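I've put the structures underneath this note.
Each value in this text was obtained by applying a stated rule to the coordinates, not by laboratory testing. This structure is a prediction, so every number in the text was calculated from the model and none was measured. Cβ atoms are built from the backbone, for glycine too; each structure is taken alone.
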Structure I
Amino acid sequence: MSLSADKRELLAVLKLIRRYNLKGTEELLRQEANLAEDADDSAGTDVDCVLSAYEGEGDPEIFENAYAELRNFVEESLDIYKHELALVLYPILAHIYIKLMQNGHCDAAKRILEKFGPEQEHYFQEDIQNLLQITNRQQLEGSDLVNALENEKFIIRMSRDTLSLLKRHIQDKKTDTISQIVNKHLYFDLYEGVARSKGQCEASAGAMTGEAKRQDNKVRVYYGLLKEVDFQTLTTPPEEEDDLDPDAPDKPKKKKSKKDPLFSKKSKSDPNAPPHDRIPLPELKDADKLEKMKALREASKRVNLGKDSLPSVCFYTVLNAANAVTCTEISDDSSMMAVGFADATIKVWSLTPSKLREMKPADQLKEIDRDADDVLVRMMDDRTAETCRMLLGHSGPIYRCAFSPDRTLLLSCSEDATIRLWSFNTWTCVVVYKGHQFPIWDVRFSPHGYYFASCSHDKTARLWATDSHQPLRIFAGHLSDVDVVQFHPNSNYIATGSSDRTVRLWDVLTGNYVRLMTGHKACVYSLAFSMCGRYLASGSSDHRVLIWDLSHGQLIASLANHSDSIHCLCFSRDGTILASGSLDCTLKLWDFSKLSEDYASQTANASHNPDVKDGDVYLLRSFPTKSSPFISLHFTRRNLLLAVGMFKS
């Protein structure tokens with residue numbers, strides 16, 4: 001009489017428990033399962049079969065042969081299916097290595113990985129080297145890569161025909177070892193239709209745990225811009241002042257009837273914009289409104305860029321600071337520059353003739369007329385005017401500085417796991433934000449102020465408000481360091497780039513990710529949103545800039561012309577040109593208006609095989625420096641491109 005499969009496995013477990021002399025556990029299990037003492041003796045042979053099967057799992061030779069057969073099957077497949085089938089080779093090899101390590105066959109695991117590892121795609125070679133550095137079972141637990149592979153399914157997008165071929169091979173060979181790994185650790189995102197070509201497979205491959213599921217990019221994203229303030233109502237205060245002018249009694253009448261053409265344009269509401277009250281945004285103060293009007297006036301004098309009128313570039317070189325400068329940032333109105341150093345100091349320079357002043361002492365502030373129009377100017381002490389000021393407080397290298405939109409505050413983040421908020425009125429630190437447990441790589445103010453975002457070695461990004469010590473949202477989901485964070489122009493979304501080689505877009509309201517974009521083959525170090533909010537550019541240490549369409553989460557272009565990591569990206573103010581700066585000491589300008597026009601005119605391709613554009617046709621100009629890698633880029637309101645680099649002597 002043969003036993004049921006469940007009972008047989010239960011008896012096998014009992015036999016194993018007895019072998020390790022765990023009497024208490026054995027009795028408890030017997031009572032729970034209502035098993036008699038002699039039950040397992042009568043079924044000895046059955047139980048031995050089950051146990052030997054489990055022990056056979058750990059036999060390195062079985063794994064090696066099964067993998068070699070799978071590899072040969074992929075090699076001999078028809079070309080139409082071969083490229084999709086090849087996607088399973090790396091994850092299966094990695095799991096074989098982990099499994100053998102767990103079973104104590106360390107030498108055999110290393111031998112198998114060294115034998116088949118070099119055949120894997122170039123973008124997995126770094127992961128394979130990281131696996132080879134694990135030499136015993138204890139080190140498995142501390143590895144981010146192993147934890148990611150064990151806890152997350154490796155996602156492979158595959159046509160139904162290709163998957164049925166793979167399943168048939170596994171069934172024919174009766175290799176439990178491979179089928180267990182496939183069932184437990186791989187997820188196939190199926191689609192109907194023709195299998196993808198090599199280029200299409202490579203376009204979205206490369207992330208730590210495979211590709212994005214199509215389901216990941218289905219949620220609607222409000223990528224449109226928020227409606228701007230109606231400036232017609234704001235232009236009245238200056239007119240009223242003119243009323244009081246005694247020298248020109250007849251002027252105001254004429255002036256009132258005449259509208260400023262710059263402000264009379266009504267801003268259209270964008271159908272893809274989020275509702276205005278979707279997240280609470282700060283009210284505009286009078287000073288903010290005047291600043292916006294000033295910005296608009298500046299924009300009216302903007303140079304229109306394009307293929308035939310490239311921007312002028314002003315390059316600031318930091319001298320005598322080899323390896324000391326860690327970050328630089330230029331304020332939105334291009335009046336100030338902050339530079340962070342490895343010795344935990346921050347220096348702020350004025351880029352205009354007006355100097356950096358400090359607020360007067362309290363006893364002098366009492367004497368100022370609070371109702372005066374220029375009260376903010378009167379508060380500042382001219383005797384303290386300097387072109388450069390230093391901020392001290394961090395205890396580790398500064399990794400990013402960020403100016404608030406109104407330029408009264410500066411954020412900085414550091415290796416010391418804190419974010420500091422500095423006031424430009426007093427030139428002191430006013431708040432220290434603690435929440436991350438490890439070094440913080442990036443911090444950014446929201447375009448609307450008040451909110452800011454940070455990201456860290458602790459694999460999270462966080463959303464903060466300047467008046468709260470605790471983060472408002474924690475964005476968890478990346479499988480390695482989050483290296484860069486960037487606010488969407490409408491402040492409703494945050495983009496992050498990570499060492500797990502993915503780019504994610506997070507919803508500030510819900511805290512969930514709404515886009516997962518794979519295609520980079522190395523860590524992502526820079527992000528920039530297009531002026532219209534629909535496109536996202538990401539730069540990586542794979543020497544490429546990838547352009548994504550956020551409406552579908554689709555990769556639309558790969559701009560590959562740099563020969564080193566790309567650490568800064570910036571769109572021109574009219575959105576026509578994308579600038580990329582790299583450690584290869586070159587600045588490249590790309591024709592983004594042509595790229596977006598070409599993409600719009602191309603009929604939307606099926607979501608599983610986007611046609612990725614090659615970037616060379618869009619490259620307009622390359623500017624080399626003598627020996628200064630680019631640290632940051634910034635377009636002024638009139639479209640002059642400012643770049644900052646550090647001279648490497």
Structure II
Amino acid sequence: MHAPHRSRTSRTTRTRVAAATAALVLAGAGLATAGSTAHAADTTAQVWITTADGSSKLARVGDATFSSTSPQGTDIAVNAGDVQQPLVGFGASFTESAAHLVAGLPAGTRSSLMNDLFGTGGGIGLDYLRQPLGASDFVAKLPFYSYEDTKGSFSIARDQQEILPVVNQARAVNPGIRIMGTPWSAPAWMKDSNSLNGGSLKPENYGAYADYLVRALQAYQAAGAPITDLTVANEPEFQTSYPSMGMTATQQADFVKVLDGRLTVAGLPTNVFAYDHNWDHPNYPLTVLSQDSGVARLKGAAFHCYGGQPEAEQQVANAGKAVMFTECSGTDSADKAGTFADTLKWQTENLVIRNLRSGGRSVVLWNMALDANGGPQYGGCGTKCNGVVEIANGTYTKNAEYYLLGHIAKFAQSGAHRIGSTSQGSGGLQNVAFLNPDGSRGDVVLNATSTTQHFSVSENGRSLAYDLPAGAVATFTWPGAPAGTPGPTTSPSPGPTGSGPVDTSAWYTVANVNSGKCVDDAGTANGSAVQQWACGSGANQQWQFTATDGGYYRVTNRASSAQALDVTGVSAADGAKIQTWQYGGGANQQFRPTRQADGSYTLVARNSGKCLDVTDVSTADGARLQQWTCTGGPAQSFRLTVTG
């Protein structure tokens with residue numbers, strides 16, 4: 001499972017039922033508190049709410065209307081032009097314990113549960129499963145097992161008893177489910193401990209372990225459950241008395257190189273993620289990613305919740321890599337009556353909002369189901385662990401985990417991206433917003449304070465007002481830019497001196513004042529050089545500015561829309577070269593355009609405060625762009641011209 005469970009910060013006393021009910025009555029009326037008279041053209045947002053006392057659980061309440069009313073004193077400003085990381089999926093794990101409980105339900109009840117969990121109509125549409133490859137501490141029975149306990153005898157037969165049938169039933173309900181595979185341990189004979197419990201992989205067995213994982217991926221694919229993503233060891237810094245395996249960052253980097261070769265030979269496109277452990281040691285995945293920078297399938301890192309803070313993920317995102325959040329198990333509160341409220345608030349704040357605002361692409365909890373005793377389990381859950389649902393006496397009960405996952409999973413469509421929104425910090429009124437491929441928006445809002453909060457949600461000059469009870473979670477969804485909002489901001493020329501504005505819907509050529517030549521992307525792969533070249537009509541000389549916040553923009557190349565201007569190595573030094581790299585939200589990928597008196601612009605890198613600059617004030621084709629301390633010289637001045 002995990003290292004000793006992270007204790008949650010003590011909560012404030014829950015709002016009394018009467019107060020929460022009164023606030024909810026307002027919510028049901030749409031909370032039209034000020035200036036909210038609807039007009040025919042006004043956009044309406046649906047509102048879904050879960051209250052701390054459980055009187056409302058992911059319940060549709062009265063709609064709220066965007067109007068021209070000024071934002072409230074507390075305002076969530078949503079910026080759909082600030083498109084951040086994709087949202088890959090939401091879910092949990094069918095451990096053997098969870099699968100055993102689900103498989104034991106009557107067929108009709110099991111079907112209802114699957115629809116509630118994975119259905120995209122009446123259910124919450126979970127679409128990500130992280131599956132142990134072999135035993136974890138949550139098994140239905142002892143002994144612990146791997147797929148090759150005897151050298152040369154490989155089999156996934158134990159998984160085929162209950163785990164794979166349940167996984168495939170879930171996939172039949174939601175064919176879009178994506179699977180990550182994670183081993184808790186290599187087979188005992190590959191390790192220096194000669195045990196599944198603790199010990200490390202022997203270097204001479206790196207090849208054997210890589211082959212073992214390849215066979216596991218192939219076996220799952222043959223069983224109808226293809227694995228898209230893979231981590232190589234659950235919690236590699238924690239060895240214990242259940243299946244576990246220690247692995248240093250350097251050892252993991254060395255092993256991943258071997259694994260990459262074996263996966264390539266096998267023709268498997270599987271993504272690999274480093275680490276798969278707590279927030280408190282981000283240097284571990286950064287080391288693996290640095291040492292394995294040439295391994296294209298190493299996409300990023302996975303994190304757990306049992307130590308540290310979610311914002312540690314941002315370091316991986318700033319390095320241009322993907323962040324996956326892959327495990328957290330809730331437990332009963334000291335006062336069991338407070339478990340629902342405590343879990344709803346803590347997990348929504350940390351796993352949904354702070355995780356996604358720090359670059360996370362997934363929210364994946366631990367057990368999909370457990371029994372009334374928090375089992376079956378044979379490991380480290382000293383206090384009663386909770387699953388997404390509890391199964392007992394032939395039926396199931398939805399825990400707070402179900403509803404908090406539902407507040408994002410039910411509304412974020414496949415292909416959704418996080419978008420910019422203003423938010424208070426930990427303990428305040430917090431939120432995370434997203435943009436769906438069809439243009440609809442969503443915003444998950446948590447009131448982590450001890451009193452009802454009055455606030456607005458605003459987008460481009462239109463606002464809705466709302467009152468959210470203490471400890472409650474609400475999801476607002478609306479179909480697109482609210483009616484009556486201003487269009488895109490105007491072109492930079494002839495804008496006023498100062499920062500922006502920039503037309504975020506336009507494509508620009510960016511020509512250096514000194515040379516008259518255009519900023520040019522020399523390729524479409526990560527790390528492609530950014531240079532100047534005689535201006536032409538190619539897409540590699542066309543750039544689009546997408547607002548982030550604070551006057552900064554990501555600057556994307558038209559020839560490869562995922563690639564953005566990037567300061568190499570996240571450097572703050574003079575002379576650091578500019579490249580293009582898949583956008584990850586880092587400060588080294590954001591630039592502030594500032595208009596000069598002559599109508600030209602400087603572009604200032606957010607991470608360094610330094611200006612985009614043509615190396616050596618060159619006028620030659622192929623001269624690299626770099627960052628340099630701002631001087632106001634012509635090599636740092638650029639003219640933006642709309643091309644379409």
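With distance in nm of label points 7 Å out along Cα→Cβ at positions 528 and 560 as the yardstick, tell me which of I, II scores highest.
Ranking I, II on distance in nm of label points 7 Å out along Cα→Cβ at positions 528 and 560, first place is I.
Out of I, II, which structure matches 24.1 when mean count of other Cβ atoms within 10 Å over residues 536-543 is calculated?
Values: I: 24.1; II: 17.5.
Here the read-out was taken from I.
Where does the value -8500 come from, among I, II, when helix-only ellipticity at 222 nm (-39500 (n - 2.57) for each DSSP H run of 4 or more, over all residues; to 500) is the thing being computed? All intermediate terms of the calculation are to be shown ahead of the outcome.
Working: I: -8500; II: -5500.
The value was obtained from structure I.
Please state which of the structures I, II yields 1.07 when Rg/Rh (Cα atoms, Kirkwood Rh) is computed from it.
Label of the source structure: I.
Out of I, II, which structure matches 23.6, 78 when Rg and Dmax of the Cα atoms in Å, for residues 328-543 alone is calculated? Present the calculation step by step, with values, prior to reporting the outcome.
Values: I: 18.4, 62; II: 23.6, 78.
That value comes from structure II.
From I, II, which structure was distance in nm of label points 7 Å out along Cα→Cβ at positions 192 and 584 = 3.0 calculated on? Let's see the in-between values first.
Numbers: I: 4.4; II: 3.0.
Going through each structure in turn, the value belongs to II.
Can you say which of I, II returns 16 when relative contact order in percent (Cα under 8 Å, 6 or more apart) is computed?
II
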